[in-house]
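Following this line, the structures themselves.
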Structure P
Amino acid sequence: MKKIIYSISLLFFLTACNSDLLDLQSLTEPTDATFFSNQEELDLALNGVYNSLIWRTDYALPAHIGMDNGATDIGLVRGNFTGFDELGAGSHSANSGGFLNNYSHLYRGVARANNLISNLDRASASVAAEQLMRIKAEAMVLRAFFYSNLVFLFGDVPYTEEVVTNPSDGLLPRVNKEEVINNILSDLQEAAQILPKTALEKNRIFQDVALILHSRVALFAGRYREAAESSRAVIDGGNLFLHPNYEELFTPGGEGSREAILTMPFKDGFGTLPQFSVAQGSRNYGSFSVVVPTQSMIDSYEAIDGLPIDQSTVYNPTRPFDNRDPRLKASIVTPQSIWGGIIFESHLDSLEVRNADGTLRGRNNDSRRVIWPAAFCGYLWKKYTNVESQLLNRGWSETDFILVRYTEALLNYAEAKIELDEIDPSVHDALNRVRARAYGVSVDDVANYPAVTSLDKSFLRTLIKRERKVEFANEGFRLYDIRRWQIAHKVMPVKLYGRILDEKNARFIPSIDADGFVSYAGIESQYDLNTDQRFPNAVRVFTNPRDYLLPIPQAEIDTYKANGVVLPQNPGGY
C-alpha cells in the first residue's frame with residue numbers, strides 16, 4: 001500500500017454517530033475494561049482519530065475546497081455542490097448550509113482523540129512508556145487541529161478534554177475562544193517536544209507538523225511572536241524542502257514529497273473517494289466543471305516583474321495570460337491552453353473542441369453556448385483535478401488533499417515578522433524561497449524571478465496578502481485569511497465575474513488595492529457585461545459583522561434547550 005489509509009472498514013466500532021450533544025458520546029463504546037490493552041488496539045484507535053482528517057462536504061469534496069469556492073471571492077460553485085455555497089450567497093442560517101455538518105464532524109474527531117488520550121494508560125503493562133507518549137502526542141496534535149478549525153469557524157465553542165459518558169455531561173458551555181486557543185497552543189507545544197523529528201511512517205504526525213500548526217493558530221490569533229518562533233524552528237530544523245515543481249505537488253506525482261507533510265489520504269477501495277475531477281474537470285471528459293475559479297482570482301496573479309497587473313508595464317489585457325506568475329497556469333486551466341490532451345476553450349462561440357495537435361475532436365462541451373453553464377466562469381481549476389481521472393472519464397480521484405505543507409511555515413514566519421516590525425533578510429529569504437519555487441529556479445537566481453528586497457512594512461503587508469492568495473488558492477485558507485485580516489466585508493459583497501470574452505479588444509485593467517481587492521468598477525460602467533466583455537455569474541453577500549462567524553447549528557441549540565440548558569447563538573439574528 002502506497003500510504004497508511006485511515007480505513008473506516010477497519011474501524012467499525014469507531015463509526016457510531018450520535019447527532020446529539022456534540023457527538024462527544026459517539027465513541028464511548030470501546031472504553032470497556034478490556035480495550036486499549038495492547039499496541040494493536042492503540043494503533044486501531046489512533047487510526048480512528050486520523051480518519052477524522054477526512055473532512056468532506058456532502059459531495060465528497062474536502063471541505064477546504066468548499067471554503068475557497070463556495071464561501072469566498074476566489075471561486076464559484078454552480079448549485080449547492082459544496083455545502084458552503086449558501087454562505088457565499090448570504091442565504092445561510094442556523095438550520096441550512098451543508099457546512100453545518102462540519103461542526104459535528106470536527107467534534108467527532110475531538111471525541112476520538114479524547115477517548116484515546118484518556119485510556120491509553122491501560123496498555124502501560126504491554127507498551128513502552130515512550131511509545132505511549134508518542135501516541136498521545138499524535139492524538140493531541142489531531143485534537144488541536146479539530147479545535148482550531150472549530151474556533152476559526154464558530155468563535156467561542158464548547159471545549160473538553162474528557163470522555164463524555166453521561167449525556168448530561170455533554171451539555172458543555174461555550175468557552176471563550178482565547179482560552180480555547182491557549183489550550184490548543186499548549187497542546188501543540190507539548191506534543192512538539194515529544195514527537196520524533198521525522199515521520200516514522202508515511203503521513204504520520206511528527207514534530208514539524210505540530211510546529212507548523214502551532215504557527216498557524218498563533219498567526220490567526222494575532223500572536224505573532226509565537227508564530228514567528230514556531231515557524232522559525234521548522235525552517236532552522238532543515239527537515240523539510242519545497243517540492244521543486246509547484247504544479248506537480250497537487251497531483252499523485254507530488255505525494256510523498258518533503259513539503260506535503262500531512263494530508264487527507266485517498267486510495268481506491270478504502271472509503272469514499274473525493275470527486276475532485278468530476279466537480280472541477282472539463283465537460284469534454286464527462287465532468288461537471290461546477291467548481292471553478294473567478295476572474296478576480298486570475299487577476300490576482302502578479303506579472304513577471306513582480307507587480308500586480310494594474311501597475312505592471314509587461315501586462316497586456318489583450319494577452320492576459322502572458323508574462324504572468326507561473327502559478328496562474330499551474331493552478332488554473334486558461335483558455336487556449338493544452339490540458340488533458342485537448343485545447344481548452346470556453347468562449348461561447350467555440351462550438352468544437354480540438355486535440356492538442358489541432359485536429360478536431362468533436363462538440364465543445366466547455367463552451368457556454370453549447371451547454372450552459374459548462375465552464376461557466378471560463379476557467380477550470382487545474383489544482384487537484386487529476387488528469388488521469390479525466391482521461392479515464394471517472395468521477396473519483398485518488399489524489400491526496402494537503403492539510404499541512406512546508407510553504408506555510410515560510411509564509412507564516414514572514415507575515416509574523418512583518419507584523420512584529422522585524423523585517424530583515426530572513427523575511428526576504430522566506431518569501432523568496434516560495435516565489436523562486438514558483439518560477440522553478442533557486443532562491444539565489446534573482447535574475448529569473450521577482451525577488452523581494454523591500455523593507456517597507458506597508459508594501460510587505462500587501463505582498464503577503466497577495467502571496468497567500470495565489471500560493472494557497474483552492475486549498476481552503478482564503479476563508480480564514482479574509483476573516484482574520486478583517487477584509488471579508490470588503491472583498492465579499494461584490495459581483496463575481498468570468499473571463500474576458502473579447503480579449504483582442506480588451507483595454508481596461510481592474511484596480512487592485514493594498515488588501516488585494518480586485519475592483520471592476522471602471523469596467524462595469526462601460527460594458528454590457530452579459531454580452532460583451534465579462535459576464536457576471538454570482539453576487540456575493542456579506543453581512544458585517546455577522547458573517548465573520550458561522551452560526552452554531554440550531555440542532556445543537558435545540559438539544560441543549562430540551563435539557564434545560566442555554567447554548568448561546570452567535571450574534572446576527574439567526
Structure Q
Amino acid sequence: MPSLLKVSLLYLHFAFAGFSQAQQFSNPFPPGQATSDPLVVDLGYATYQGVSTELNHFGNHKVRIPYAEAPVGPLRWQLPVPPNSTSNGTILDASLWSYICPQSSNGVRGMPPFSANGGENEDCLTLNVWATPNATDLPVFVWIHGGGYDSGSSHYDIPFLINSSKDKFIGVSIQYRLGAFGFLSSDDVHQFGTPNAGLYDQYLALQWVQNYIGLFGGNASQVTLAGESAGGGAVMLQSMAYGGQINDTLFSRVMIASPYLPQQYNYSDFAPSQSYYAFAEAAGCFNGPTSETESVFKCLVEQDTITLQNASYTVTINAEFGKAAFLPVTDGVLVETRPSAQLPTGLLNGKQALIGNNADEGEMFVPQTITTEQDFIDYVEGIFPLFDDSDVQQVLTQYPISTTQEANQIRFATSGIDNTTTAVTEGPFATGQQQRANNLYAEITFTCPAQWLAEGFSINGHQSFKYQYSIISALHGNDLFAYFNYLGSLPNNMAQTYRDSVVSFINSFIVTGNPNIQTIYNSTVPTETADVLASWPTYSLDNPIQVNLNQTGGVLTTGTDPRDPFGYPINLYVDPGLQPNFSLVNAYTWEGGRGNRCDFWKSMGAKVPG
C-alpha cells in the first residue's frame with residue numbers, strides 16, 4: 001500500500017488537472033519479461049502462474065492479475081495507482097477469479113461481509129487474460145462489463161467467444177470501481193479527489209494491456225476495446241477520452257453494443273452533487289449545510305467499506321425509476337464534453353468501429369403506467385426537468401401518434417421499414433402511449449448514441465459498421481446471447497446458425513477491423529447470410545446503411561422473456577426451423593425516420609444533458 005505521503009503527492013499532482021500530457025501518453029508500468037514457462041508471466045511488479053484447463057478446449061491462461069493498488073483509505077476517489085510491489089521471484093497463483101467490486105444494485109440486498117472466496121471487496125481492480133497455447137502476435141479483445149455503472153464484474157465467458165471463432169485472439173476482461181466508489185462526483189470530489197474514478201481505472205487497465213499483452217502472445221497494436229450497455233457507454237467515453245487525442249495508442253478498434261448514455265451532467269451540477277450529499281448522509285458523514293466540505297470528504301475516505309457500500313446501495317435504489325445515482329460526468333479532463341457534442345466531430349480514439357443496438361432497448365427502464373398523452377407529457381417533463389413547454393411540444397411532434405394508435409392493440413414487432421407502423425407506437429411489449437415512452441427512452445439512452453457513434457467513426461479517417469439486433473424480444477442485453485454463452489445455453493428463440501453468423505462477423509472485425517471478411521466466417525454460416533455480410537458497407541452520412549440481424553422460420557408460441565421485469569406475454573418464434581435473416585437497411589429512415597429523431601436529440605444535448 002502506498003504511504004500517505006505518496007498519496008498526498010499524487011493528490012497535489014493530479015487533483016486539479018487529471019493526468020498530465022506526459023502521463024496521459026506514457027505508460028506507468030514497469031517492463032515485464034518473458035519466462036521459459038508459457039504459463040508463467042513476469043510483470044516486473046509480480047510474477048504470476050496461470051493454468052491450462054480443458055474448459056476452453058484448447059488450454060488457456062485464466063489469469064487474475066491486479067493492475068492497480070486497492071483503492072481504499074487515502075486512495076479512495078483518487079486516480080488509480082499501479083501496483084507498487086517489486087517482483088522477488090516468488091510465483092503467485094493467478095488461477096482463481098478475483099473479488100468483484102462492491103455492487104450498488106442488481107438485486108444485491110443484504111450485502112454480507114466480504115468473503116475471501118470471490119466475494120465483494122474494494123481490492124478488485126484486476127483483469128483476466130485468456131490465450132491459446134503458443135500464442136504469437138495475436139489480436140486482442142478487451143471486454144468492459146456492463147451493469148449500469150453500479151453492478152457487474154469481469155466474469156464473462158470470453159473463452160466461449162474465442163473458442164467459437166475461426167481465427168483466434170487474446171481475450172481480456174477488466175473490473176473497475178462501481179457505484180459511489182467509482183462515480184461519486186461533486187465540487188468536493190473534484191477538489192480533494194477525482195470524479196470518474198471508474199473511467200480512470202479502465203484507462204489504466206488499457207495501459208496495462210499495452211505494456212504486458214505481448215507476454216501472453218498478443219499484439220498491442222491490434223486491440224479491440226469492446227463492451228455492452230454501461231460497458232458500451234464506457235467504451236464510447238474511452239473513445240472520446242482527452243478530446244480524442246490519444247488516437248490509437250491504447251486501442252485501434254472499438255465494438256460498442258447498446259451504448260448506455262444516461263444524462264451526463266457536469267461534475268458539479270445539482271444532480272451529481274445531490275447524490276454526493278445523500279451518499280455522505282447515508283454514510284454518517286454529513287450533518288447538514290454547516291458541515292465543512294473537507295471534513296465530509298475526509299470522513300468518507302476513512303469510513304469502512306460495508307458502510308460505504310450500504311450507503312451507495314441506499315442512494316441507488318432510492319433514485320427515480322430508470323435513473324441511476326452515480327454515473328460518469330463531464331469532468332473537463334478525461335471527459336471533456338457531452339457525447340452529443342463530441343461524437344459528431346469525429347474527434348475520437350481508435351480507427352474502426354463496430355456499433356450495434358437492439359430493437360427494444362427501453363421497455364425495462366420505463367414505468368409501465370403510461371396510457372394517455374398527459375401521462376406521456378408528465379413522463380417527458382419528469383426525465384427532462386430543463387425542458388420548457390416549447391421543448392415538450394417538439395418532443396410530441398418528433399414522436400407523433402394518432403388516436404387510433406392509442407388503444408392497447410395486439411402487440412407485435414415492426415418491420416423497421418414500414419412507415420405506417422413504427423417503433424414509435426408499436427412493439428412486442430406495448431402499443432400507443434406506453435410504447436411512445438418506451439421508444440423515446442430507448443432512443444435517447446441507447447439507440448441515438450449508437451447512431452452518433454456510427455456517424456462520428458465515419459469521418460476523420462475512421463471507419464464504422466452498424467447493426468441492429470432484432471430477434472424478438474430484442475430487449476436490452478439480449479444480444480449478449482449471440483456473443484457469449486450467456487446464462488449457460490443457447491436460448492430457444494435463437495438459431496445456432498444465427499449465433500455462428502454473429503460470432504463470425506465479430507471475429508472478422510477483431511482480426512481485420514472489417515466485419516465482412518468471409519474467409520474468417522465459421523463454415524456453418526448460411527450462404528445467404530454470408531452474402532449479406534460480405535456486402536456490408538462502411539457507414540456514412542451519405543450512405544447510412546446498417547445490417548438488420550433478424551431471423552425467419554421457427555414455431556410461433558406465446559411466452560415471456562425471463563429478462564422482462566414486467567412479465568409481458570409476447571409472441572415468440574422458437575426452434576425448430578429458425579434461420580438467420582440478415583438484410584441491409586437504411587439506418588436513417590429506419591423506424592419512421594429514427595435518424596431525424598436522433599438529430600433532434602443531438603440539438604437538445606445541452607438541455608437533456610447527454
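Out of P, Q, which structure matches 4.0 when distance in nm of label points 7 Å out along Cα→Cβ at positions 129 and 265 is calculated? Walk me through the numbers before you get to the answer.
On the way: P: 3.1; Q: 4.0.
Traced to structure Q.
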Given structures P, Q, which gives the highest value for percent of Cα pairs over 17 Å apart, for residues 329-464 alone?
P
Origin of the derived value 8, 27, 34, 24, 6, 0 (P(r) over Cα pairs in 10 Å bins from 0, in percent, for residues 65-256 alone; candidates P, Q)
P
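Determine which structure produced the value 0.40 for FRET efficiency 1/(1 + (r/R0)^6) of positions 201 and 361 (r between Cβ atoms, R0 = 41 Å, to 0.05), calculated from the coordinates; the candidates are P, Q.
Values: P: 0.40; Q: 0.95.
Corresponding structure: P.
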Value 16.2, 47, calculated as Rg and Dmax of the Cα atoms in Å, for residues 425-560 alone, assigned to which of P, Q
Q
State the single structure among P, Q that was used to calculate relative contact order in percent (Cα under 8 Å, 6 or more apart), giving 13.
Q
Of structures P, Q, which gives 8, 28, 31, 24, 8, 1, 0 when P(r) over Cα pairs in 10 Å bins from 0, in percent, for residues 185-384 alone is computed from the coordinates?
Q
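If helix-only ellipticity at 222 nm (-39500 (n - 2.57) for each DSSP H run of 4 or more, over all residues; to 500) comes out at -11000 when worked out from the coordinates, which of P, Q was used? Don't skip to the end; give the middle numbers.
On the way: P: -11000; Q: -9000.
Matching structure: P.
Each reported figure results from applying straightforward, stated rules to the coordinates on display, with no laboratory input. Note that this is a predicted model, so its numbers are computed, not measured. Cβ atoms are built from the backbone, for glycine too; each structure is taken alone.
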